[in-house]
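Engineer: Each structure below appears as structure tokens.
Each reported figure results from applying straightforward, stated rules to the coordinates on display, with no laboratory input. Note that this is a predicted model, so its numbers are computed, not measured. Cβ atoms are built from the backbone, for glycine too; each structure is taken alone.
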Structure P
Amino acid sequence: MSLSAKLDNADVTTARALVPAVPYRVIAVKSMILTVASAGTYWFEDGDATQVGCKHTLAANGQVSHNFCGDGLQTTVINKALNLKGSASGVVGCTIIYDTVEI
């Protein structure tokens, strides 16, 4: 069963939690929509500030959406949160659909 998480924040220059750590599991993102007010670069991190997936460089009022195939975009270590971080302050909205996977 897939779950969803949503983040609306005015500043992600400090990483903001999308999904808290899940004991004995990794987080596998199946799809995401990211909308930003300020031009900048945005990415997912795990709870240790390790980048997960690629960075998205967006223009002001930009948006990106992606469906991940197969097992999805996974945090690399069990028991780690999934956070969103960016290089610019400004309103950010992010919605993800995800599963937790026992390793």
Structure Q
Amino acid sequence: MRELVLDGADWKNSDDLYNAFFKAVGAPAWHGRNFSAIDDSIASGGVNAVDPPYKLIIKNYDRIGSGAKQMTDDFVDLIEKIAASGIPVEIRVIRSDQ
């Protein structure tokens, strides 16, 4: 399975998470910046340059700033929900000391 690495070390707000995810999947400039749009683009395919199957890896999870932490946790939940629906995507978080 292809691994897409997102580095949370410098994330300070939700835009940082969106920017990292959109860069990793090659999202078009017009991609919506909300979880519904992310869900749709992963599930339907053909929107981003990279379609499932893939595993998202968020490294430096413990260094994510407080302004992006809850958003990141919600993003992890979203990806797990998408995976539970049968779409071949996974997510893993890695602390900086791992």
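Engineer: As an exercise: helix-only ellipticity at 222 nm (-39500 (n - 2.57) for each DSSP H run of 4 or more, over all residues; to 500), calculated from one structure in P, Q, equals -13500. Which structure is it?
Structural biologist: It must be structure Q, since only it matches.
Engineer: Moving on to the next point. Here distance in nm of label points 7 Å out along Cα→Cβ at positions 38 and 70 was calculated and came to 1.5; which of the structures P, Q was it taken from?
Structural biologist: Attributed to the structure labelled Q.
Engineer: Comparing P, Q, where is relative contact order in percent (Cα under 8 Å, 6 or more apart) highest?
Structural biologist: Going through P, Q one by one, relative contact order in percent (Cα under 8 Å, 6 or more apart) is largest in P.
Engineer: With distance in nm of label points 7 Å out along Cα→Cβ at positions 14 and 86 computed per structure, which member of P, Q shows the largest figure?
Structural biologist: Q
Engineer: Of the structures labelled P, Q, one was used to calculate mean count of other Cβ atoms within 10 Å over residues 6-13, giving 14.2. Name it.
Structural biologist: Only structure P yields this read-out.
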